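**Q** Below: a set of structures, written as structure tokens.
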Structure P
Amino acid sequence: MFREMRRKRQELSREESIAILNRSTSGVLAVLGDDNYPYAVPLSFVYDKTRIYFHCARAGHKLEAISQNNKVSFCVIDEDKVVPEEYTTYFRSVILFGRARILDNPEEKREALEKLAAKYFPSDEEGRKKEIERQFQKVCLVEVVIEHMTGKEAIELVRRREK
């Protein structure tokens, strides 16, 4: 169903891909938008085992697209160093595919919000709880269940590691 990576030597392990998701603060969600045009939007997220979560307003383009077709992809760029003298870029990234759903259950929504808030504000538990309470009714939480994930790095980074 999903394509195998063509350049296997550059493929990151699952553990390396998960580490990238855990340390990254933003990624780009792609959905099938209006008139079947792709719609890609940057957003903050949290990775949790086999899922990612993000929050958004309760209405808008991405939610309309998800309600029409819940298949999405999500991309995170971990490294992107332009090396002009080599006419290349040293990159490391992760792409995942999955199915998105809006969290309607209040317990699921609160749990996802707490994970998201803890990622971005780890040292202020009391502040996180207050903000979650303040925003709870206004915010929408989306869960993406990961069906396929690949990580890839530039061949130059592979060679450097092999030395």
Structure Q
Amino acid sequence: MKTATLKELKAELSTLPSAQLLDLCMHLVKYKKENKELLTYLLFEANDEASYINKVEQQIDELFEAMNRSTVYLTKKSIRKIIKTTNKFIKYSGSKQTEVELRIFVCDRIKSSGIPLYTSTALDNMYQRQILSIKKAIATLHEDLQYDYSKELEHLL
């Protein structure tokens, strides 16, 4: 089965009545958690980005509290999970400013948690990739925001 293009899907969806559109949305949401999370963001949280960022930061804090630090391997797996979760929430938002704030928050939590980054090459590389992602996202923002976030980034280096 060949997948339709985005243009074809948009054209077909525009011809459907609203009741049938609602049924299709509910069908999508029913089978995949990520679809449900995205729809929740779009319907309830997209209007208040600051509140969304606070909720995501709380969730990241909970992941840091549950992190297993008994070995470097388990710490590395936990940080990967945190970064994967953060990336998912960044993707939902699509805002570069939200991306910068969440990535800075994660890096700040990593640094303040006392995780020995420099004893493991993999941990250090994960941290450095986050710093690189922050720098790229900062470059796309307005000049005033670039200055503010650059100051925060210096604190992480």
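Every read-out reported here was derived from the displayed coordinates using simple, explicitly stated rules and does not represent laboratory data. Everything quoted here is computed from the prediction, not taken from an experiment. Cβ atoms are built from the backbone, for glycine too; each structure is taken alone.
**Q** Computing distance in nm of label points 7 Å out along Cα→Cβ at positions 19 and 43 gives 1.9 for which of P, Q?
**A** Matching structure: Q.
**Q** Identify the structure, out of P, Q, from whose coordinates mean count of other Cβ atoms within 10 Å over residues 11-18 was calculated to give 15.1.
**A** Source structure for this number: P.
**Q** Right, another one. Supply the structure label, taken from P, Q, corresponding to relative contact order in percent (Cα under 8 Å, 6 or more apart) with the calculated value 30.
**A** P
**Q** Now for a different question. Any idea which of P, Q comes out highest on mean count of other Cβ atoms within 10 Å over residues 35-42?
**A** Max of mean count of other Cβ atoms within 10 Å over residues 35-42: Q.
**Q** Upon calculation of log10 I(q)/I(0) by the Debye sum over Cα atoms at q = 0.08, 0.16, 0.17, 0.19 Å⁻¹ from the atomic coordinates, which of the structures P, Q produces -0.28, -0.97, -1.05, -1.21?
**A** The value was obtained from structure P.
**Q** Say we calculate distance in nm of label points 7 Å out along Cα→Cβ at positions 91 and 123 for every structure; which of P, Q gives the highest result?
**A** Structure P gives the largest value of distance in nm of label points 7 Å out along Cα→Cβ at positions 91 and 123 among P, Q.
**Q** A value of 1.3 was derived for distance in nm of label points 7 Å out along Cα→Cβ at positions 83 and 131; which structure in P, Q was it taken from?
**A** Considering all the candidates, the number was obtained from Q.
**Q** Further question: Which one of P, Q has helix-only ellipticity at 222 nm (-39500 (n - 2.57) for each DSSP H run of 4 or more, over all residues; to 500), as calculated from the coordinates, equal to -25500?
**A** Values: P: -9500; Q: -25500.
It must be structure Q, since only it matches.
**Q** Among P, Q, considering only FRET efficiency 1/(1 + (r/R0)^6) of positions 3 and 51 (r between Cβ atoms, R0 = 35 Å, to 0.05), which has the greatest calculated value?
**A** Answer by largest value of FRET efficiency 1/(1 + (r/R0)^6) of positions 3 and 51 (r between Cβ atoms, R0 = 35 Å, to 0.05): P.
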